[in-house]
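Below are structures written as structure tokens.
Only the coordinates and a few stated rules stand behind these numbers; no lab work does. As the structure is a prediction and not an experimental result, all values here were calculated from the model. Cβ atoms are built from the backbone, for glycine too; each structure is taken alone.
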Structure 1
Amino acid sequence: MYLKNLTLTGFKNYGEAKLSFSGRINCLVGDNGVGKTNILDAIHYLSLTKSFFNNVDSNNIKHGEDFFIINGLFDLNGNEETINCVVQRQKGKSIKRNGKEYQRFAEHVGRFPVVMLSPADSSLITEGSEERRRFMNKIISQFDNQYLDSILKYNKALQQRNKLLKAFNSGYPFDNDALQVWDSQLARYGEVVFEQRQELVERMIPVFQKYYSLISSGKEEVKLSYVSHLLETDFLGALATSLKKDMVVEYTTIGVHKDDLLLEMGGYPVRSIGSQGQQKSYLTSLKLAKYGYIKERSGVSPILLLDDIFDKFDGERVEQIIKIAMTGEFGQIFITDTHKERIQEILEKHGAEYRLFCINDNSVRVVNE
């Protein structure tokens with residue numbers, strides 16, 4: 001699968017823009033702030049029906065305009081597919097595939113997969129466990145509607161149990177039968193979530209370690225592991241054991257809402273000891289492992305969006321990433337960079353098939369055909 005062309009109208013800083021792409025590597029070069037990342041975000045919209053960076057759709061409309069339109073023409077197994085995304089102020093969003101509008105955006109997600117690697121991903125390392133749970137949820141829910149349904153029902157049951165715990169602490173008579181209703185709901189849906197997350201991480205680990213070793217030339221030892229209360233005990237038993245503590249603090253302290261990913265280097269958290277380059281290598285390897293998982297599950301090679309990933313990397317790691325990208329494991333790739341000569345030199349050195357776009361003052365110019 002690859003994106004053949006992209007047309008933007010009123011999207012972010014672009015009034016009008018039309019681009020035709022290579023089926024392999026596409027490089028968008030220019031100074032910071034000229035709109036390179038916005039093109040990647042438009043591709044993200046076509047795949048996942050939303051921005052990678054901003055959840056409020058209307059904020060992506062160009063200043064002074066009333067709407068934006070993103071049109072994309074994909075080649076999917078030799079068949080052309082058109083995707084149209086329209087957002088109007090105060091009127092919401094419309095997504096069409098081959099002229100037919102979706103009633104539910106979830107029907108579209110997963111058909112044209114993308115994997116985005118961005119400086120914003122640093123939150124996976126620097127922020128709390130909620131970011132890493134969201135990372136897992138976004139991957140699995142693309143392919144498993146039962147998982148998404150289980151997450152929603154689990155969170156609803158969790159809210160109700162927490163309300164009950166607060167009521168008990170406020171003088172409401174203890175009601176074990178009412179508590180058991182929500183405990184059974186948490187266990188039922190939480191076990192589905194746990195099993196899918198555990199499978200995801202187990203399948204990603206060897207791929208993650210392979211890519212990190214390649215990017216770093218084997219210089220560092222890294223580890224990725226899944227942390228969950230359910231690895232050590234059954235859910236209902238854990239809830240019973242933690243009940244006294246839960247009643248004191250007035251919320252549920254055990255469950256998949258406390259799950260985490262442990263990101264380590266040399267036996268220590270990568271957040272604590274990793275340099276900026278090492279942390280970025282870690283995130284790149286993690287996203288490439290995500291790519292492999294999505295490709296395996298969907299049977300389609302996702303589009304790989306690499307946004308400003310070479311910042312903080314030395315020349316050796318930049319070249320290693322380019323060499324990895326050129327292997328047959330990856331399909332179409334988009335790269336943004338501020339160093340035209342650097343990226344061109346590496347691509348030509350390895351005989352890559354690529355198209356180079358120079359972006360300046362909201363205009364796009366093709367350097368090579």
Structure 2
Amino acid sequence: MRLKEAIIAIAKRAGGLALVRDSAWRGRRLLILCYHGVSLHDEHEWNPALYLTQEQLRRRLRMLRRGGYRILPLAEATRLLYEGRLPPRSVAITFDDGAIDFERQAVPVLREFEAPATLYLTTYYCETRLPVFDTALSYVLWKGRESGADLAALCSSATPLPVRTGEERARAWQALFDFTEQRGLDSAEKDALVAQVAVELGVDYGAIVARGLLQIMTPEAVRALPRDLIDVQLHTHRHRTPRDPVLFAREIDDNAVRIRELRGNASPLEHFCYPRGEYFGEFLGWLRGRGVRFATTCVPGLATRTVDPLLLPRLVDSTAYSDLVFEAWASGFAALLPRRSRFRLDPARLAIAHPAASAESHA
């Protein structure tokens with residue numbers, strides 16, 4: 001990353017970023033930005049790959065406005081892209097999941113810059129007023145990393161489960177997650193387990209819940225989102241994509257029903273985001289069968305009209321990207337640089353998963 005930043009810095013001083021930004025090549029491409037969370041507290045320290053601060057988001061939008069970028073609603077941007085009428089320097093903004101931090105931290109900044117955004121809402125935890133189990137467990141393990149505790153007894157593990165290092169926390173998370181699956185625990189029971197883990201680690205889980213961390217917005221908050229600024233679209237009901245056509249259709253349909261209940265006469269539900277950034281080849285036909293025309297991945301890149309509209313690339317922005325690297329992506333320059341993939345690809349199955357989001361199966 002340091003070498004790439006040095007290359008980008010040299011290119012910027014030489015006018016390379018501006019040259020690419022204003023090129024016909026960039027004019028035929030759409031940058032779709034992906035955000036997962038804007039920290040309410042210290043989430044960006046816990047998971048910098050998925051969170052950034054409100055001030056970082058503000059700097060991103062300020063740079064886009066000052067750079068003359070056209071921030072378009074995703075529905076308009078994708079339509080113009082495939083019609084071959086995309087305006088120069090086009091950008092679309094998306095947020096995944098619909099956490100409380102979107103309402104409290106992101107929307108005010110989006111309004112400040114009059115930047116429209118698409119929210120991909122997963123609806124199960126919108127109705128079930130509990131922190132999202134997978135992410136809450138990971139966060140609590142991180143918060144208690146200095147405790148010196150061993151969690152083996154909580155899940156009948158034959159081996160110790162300390163949480164001091166990242167690797168240890170990953171093993172503890174997996175053991176506890178597997179325990180909930182084996183026992184068939186429901187959402188309330190899973191939340192009780194997270195609370196028990198917090199006690200063992202000396203973490204104040206009540207304070208986490210009170211802050212609204214790792215919780216999806218309430219139905220009332222979703223209804224109140226400004227319609228001129230936020231378009232709510234599909235992200236499955238339970239944040240999962242079963243490889244069974246009937247169960248897959250149920251996820252889409254349940255999600256659609258609840259979004260329509262919350263948003264009334266909303267725009268057509270034709271846009272979808274793959275939970276965890278994971279998809280398989282059969283999903284494309286199943287999505288088309290549910291009326292979905294466009295779907296976004298977590299594969300970094302700029303979208304062109306030659307890309308399948310159900311496999312649109314996005315840049316997952318986060319604390320991990322400096323302002324300079326973000327500017328390089330906005331201009332298109334970063335897309336021209338060779339990079340090591342952060343994604344797993346199985347060409348035989350057309351399966352891509354975003355590792356940073358691998359612990360986000362919500363229900």
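For this structure, a couple of remarks:
- Per mean count of other Cβ atoms within 10 Å over residues 21-28, the highest-valued of structures 1, 2: 1
- Identity of the structure behind -14000 (criterion: helix-only ellipticity at 222 nm (-39500 (n - 2.57) for each DSSP H run of 4 or more, over all residues; to 500), calculated), options 1, 2: 1
- For distance in nm of label points 7 Å out along Cα→Cβ at positions 69 and 229 computed as 1.8, the structure of 1, 2 it came from: 2
- With Cα extents along the principal axes in Å derived as 61, 46, 44, matching label from 1, 2: 2
- Distance in nm of label points 7 Å out along Cα→Cβ at positions 93 and 197 derived as 2.5 - corresponding label from 1, 2: 1
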